[in-house]
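Some structures to go through are shown next.
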Structure 1
Amino acid sequence: MKLGQVSAAKLATIALVVATVVATTGCGALGGDQNTFNPAGDVAQKQLDLFILVLIPAVIVLIGVTAALIYVLVRFRRRAGDGIPKQVHGNNALEIGWTIAPALLLLGIAVPTVAAIIDLGGEAGEDALHVRVVAQQWNWRFDYLDPEYADGDGRPFRTVDLYIPVDREVGAELEALDVIHSFWIPKLAGKQDVVPGRTNTLKFNATETGVFAGQCAEFCGIGHARMSFKTTALEPAQFEACLKSIAEEGEEPLPAACVP
């Protein structure tokens, strides 16, 4: 059978199968360590809500445009014996309509988007846990900047993985010692670049206890794949006990107080 003899219905079926396969190849389990569709923090939830808000009208527009395109291809396809089609100019009402409609749609999306950007981009509150995140090829370190965690010489407490209290905001100061990295805890917050010579900030929290995978999301050299870390969210009292245990025993092996 020649390509020209393949029916529009068969072509549409093939296209649908291919699109479905492509769309599902990247899917993982909903509870996966790096699944942003299963948030465990307020920031991650707000980002997911905003994504869904934009995704739904985008899918509706995609379906509408695709359906209209398929209809036009089938209904007005050239047939044997057809002469030159009637030449027509633009339809003013139609052109005005499809200019105003997208503008109103974009305006409706822009308002909550800008509000979310302002909210999520603000500084962490005074009651937040303040942490300096330092990235270098190919590891992370976390300095707890609040005075109650400093040692006798005033130096901040330091860990190689991140420990946070649940239901408390975390204000992270991000610094890099060599090249550009990217700080990312998929279930708690979106990505933020970590740039040498510049301090970027990120705020987030955990609304449930657990261990959340984090990693560098910016290719930073041959050891990039190994540049990962864990964020452990604990009840406030257990968080304090965890830091105390690490100070006394170290992180390897991990003290029992640090296991949620």
Structure 2
Amino acid sequence: MSHHIVEAQDLHYTYPDGTRGLSGVSFRISHGESVALVGENGAGKSTLLLHLNGYLAATRGTVRIGDYPLTSKNLHAVRRAVGMVFQNSDDQLFMPTVFDDVAFGPLNLGLSEVEVELRVAQSLETVGAGHLRKRPPYKLSQGEKRSVAIATVLAMSPDILVMDEPTASLDPMSRSRLIELLKTFRHTKIIATHDLDMAADLCERTIVLHQGKVTADGPTIELFRDEGLLHRSSLEKPLRMQKCPVCSSRAD
């Protein structure tokens, strides 16, 4: 299924003020892979994600989504294939009600009212937010907003799900529910996160970014055991892989 493939070749990006965001990033993600994108603040994670559906255009290099090179000509097809969930849910929720927000994408695809209603109902039910359909988004909690933002993407039936810091600002229960939800999405997932425990739960593969470059790409648990790599990348081991500070300080 080539339409689920994401590939970057020698991707470079420089912001208008001269700040370098990406410096020669290359990778290939195949159908059905769940891939974590990790690195310190400023490593280039969000910049890279914004290239995957054309919000940013590379200074040099190429992005391919399935059978389509990412060009202005193919932008509409790429955005149908790639569902983006932004770090700040308020960037995605702008309509008077939750129903209107989730229906916005399907309506713009030209679907019938019956099909739109079905997609909205299914998407909200999937994220456990069916009871919120008549609520104004600005009155929702952060966890509720995140669920609805995901529903807006699911309603478009994307082949590839891209998420930027999905667990940010979530309470422990909302975080657990989100992880269980993401486990049910069987297509390709790319998740930029500082939550390495979530990455270990969801992603068999991790790409490490540092100063706009890929410094490691491999099995998640293997990379998270590499203390030198984590230190150089300003990251810490997932909590589950850290020694208990109380137990380790006790004498035998």
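Every number here is computed from the coordinates shown, using simple stated rules; none is lab data. Here the structure is a predicted model, which is why all the values come from computation and not from measurement. Cβ atoms are built from the backbone, for glycine too; each structure is taken alone.
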query = Thinking of 1, 2, which structure, once Rg and Dmax of the Cα atoms in Å is computed, gives back 26.2, 93?
reply = 1
inquiry  = So if we calculate mean count of other Cβ atoms within 10 Å over residues 33-40 for every structure here (1, 2), which label has the highest result?
reply    = 2
task = Consider the structures 1, 2: one of them gives 26 for relative contact order in percent (Cα under 8 Å, 6 or more apart) as calculated from the coordinates. Say which.
result = 2
ask   = Given that FRET efficiency 1/(1 + (r/R0)^6) of positions 89 and 241 (r between Cβ atoms, R0 = 41 Å, to 0.05), derived from a single structure, equals 0.90, which label among 1, 2 identifies that structure?
value = 2
inquiry  = One of 1, 2 was used to compute helix-only ellipticity at 222 nm (-39500 (n - 2.57) for each DSSP H run of 4 or more, over all residues; to 500), and the result was -13000. Which label is that?
reply    = 1
